[in-house]
Structure 1
Amino acid sequence: MFTYNFPAVKGLQAGKDYYIAMVPLGLIPKLFHNEEDFIPPEFRAQRRINEARIPEMRDYILTNRSSYVFSALSASIDGEFEFVPIGAGNDIGTLNVNMDAVFVINDGQHRKAAIEAAINEDTTLRGETISIVFFKDEGLHRSQQMFADLNKHAVKSTKSLSTLYDNRDEFSNAVKSVVAAVAFLSKYVDKENDNLGKNSFKLFTLANFSKASKRIVKEDLITEDTIEFLISYWGLIFSQIPEWNMMEKRELTKSSLREDYILTLAVTMNAFGRLGRYLSEHGDEMACCCELKNIDWSRSNIDWRNRAIDERGKIINTEAAVIKICNYIKLKLGFALSKDEIIKEKEVKGN
């Protein structure tokens, strides 16, 4: 009998044996066969492959050849196999699987597809390994339940934490440099959560600040000049608006700042980002930002109606709102509007 022989460790879950094996990447295409798309979902143990995800995951491997990381796959073995320990009573040994066995992937099908695509472009990957958690196949019903269980309890990382931990992305590193350099941001940016509770000590999330700053950057290439401008610009924003200083002096509470003003809203931060893009292209007008202190940022300001706040008093969190808020700021600072911005202004006034 011809077999696949994998170094493995035996474990126990729910009273059943399972095995963690080291499998060469070059064997992945041979072990797993894609389920046909025409098979109805009730007769499959997996979702359909989203082909659009594969190139990005493939390129992640290829462009980070010396540092990529992929977590374990999970699969069931439908066929004969045997675990041979290195000694009596030992949980370390070799998992011998009949080559006629069918391997059904329970979790990680997109990682598997990305590995196959990467190997097609870089054959040196074939000798590297990935861990696979193998279970004994107990039929379609059990495989479907495993898929549901494995995905039901998966918790995706927040965008803020992903930005914080991503040291490969130049823009993420630039954003972290800005937060560290601007004292107000360093103090009030939440670097872990994407949503803030009403009693949170923080005022902004790293994810929202990153999104706002992305509007300022002209191109993907991040330079020292880019970072210097971002630091200068955001430092100016927080120094010229009195409410920030009032809160620091405890003349204004955080709860009041959140509830009575539009300054902490994501849509307003994005409007500041849009303004930053304009100023990055018209650097000689930066001095006009001193007029920010004369803007009424309170939600009760009727000028925010149909810009940041709708007729029912609800926050408008749309791209159109970002433009209209930025328009208002630009006009207050004495800046001219573009043709497209003038059209948006007519919408505010109902013309």
Structure 2
Amino acid sequence: MPPTVLYSENNYPDDSVERRIYGPDVNLVFPDATASLADLTDEQCAQADGLMILRYKVTEQDLARFPKLRFVCRMGVGYDGIDRVACSRRQIVVLNVPDYGTTEVADHAMSLALALRRGLFLHLEAQRDDPPAPWRYIDDALVKRSGVQTFGIVGMGRIATAVALRAKAFNFRVMFYDPHLPNGVELGLGILRARTLEGLLSQTDTLSIHAPLTAETRFMLGMKELSQLPKGAVVVNTSRGPIVDIDALAVLLKNGHLAGVGIDVVPVEPPVEPVPELMRAFRAKEPWTIGRLIITPHSAFYSPQAWDDIRSKGAETMAAALLGPRPQNVIDPDSY
């Protein structure tokens, strides 16, 4: 009997791309509309050998509805929304799509860093004042030459590697911290490596975060760690919100220890009331945020091309698992 792949969401106008990739030997099931896995019917869940996930979380209770399930594919890089321990108990293999949106997120991270470090929004807001500020530069700790800065990166996966190469091109001194990579990665990239997180933070002027959200990285950067950054530092986060203490960012930006913050992710998405102080102040246009704080709505991954890649690369990943020659992009059970 041919395997069945169940898509938890229906985001595309037809199944032409999926059909081309899976061929005739896979049944494809697309729901009409869903707001969560609970909206899938018992019949749909019962026949699924593979489950495609984009926005939804997968809990142990959800998995109980899938008696045949063999593979779950997160149509994205991060897999923290999937209960991987429960999947492991059921011998359900978790897959992801690590090679979509790499250039988009890298470009977004660098755009946030450069926009802050060149004072673009500081000057923009000053010139939009009524009356506008004098027609001259603003002397502020936020503005700093790239060539005298250390660009620190937490995590050194695909996106972070792309960021490192971009930062090098802008003449930053680039350094990273990633305890899980073997020796020599820094030599291949021509950058520096910190052996401890503290060693990275203490000399980083502009920090860009690119770690996955795991038990190890959750709350990795709290008040204690962020305070180790030199006064006048900038923090950019395009990875996952819970890695960074967003309330600590607010305190340190407001008291001037940080000169700027750029974030594409927040701890709870979409945000719910009461929103974190950093977001509240941003929306209220409080003076300490003007030109110093940029918030984008988890949009770093997006371009029309990346959106298409999610579709095609997700299908290719599931097809390789169900039809062979072997599963790709398997999340190692040891990381659970």
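We did not get these values from a lab; they are worked out from the coordinates using the rules stated. This structure is a prediction, so every number in the text was calculated from the model and none was measured. Cβ atoms are built from the backbone, for glycine too; each structure is taken alone.
Details
- Ranking 1, 2 by Cα Rg over 2.2 N^0.38 Å, for residues 191-270 alone, the structure that comes out highest: 1
- Among 1, 2, which structure scores highest (criterion: FRET efficiency 1/(1 + (r/R0)^6) of positions 143 and 207 (r between Cβ atoms, R0 = 30 Å, to 0.05)): 2
- Relative contact order in percent (Cα under 8 Å, 6 or more apart) - structure with the largest value, from 1, 2: 2
- Taking distance in nm of label points 7 Å out along Cα→Cβ at positions 111 and 311 as the criterion, the highest value among 1, 2 goes to 1.
- Given 1.13 for Rg/Rh (Cα atoms, Kirkwood Rh), calculated: source structure among 1, 2: 1
- Computed over structures 1, 2, distance in nm of label points 7 Å out along Cα→Cβ at positions 199 and 319 reaches its largest value in 2.
- Test item: helix-only ellipticity at 222 nm (-39500 (n - 2.57) for each DSSP H run of 4 or more, over all residues; to 500) calculated as -9000, pick one of 1, 2: 2
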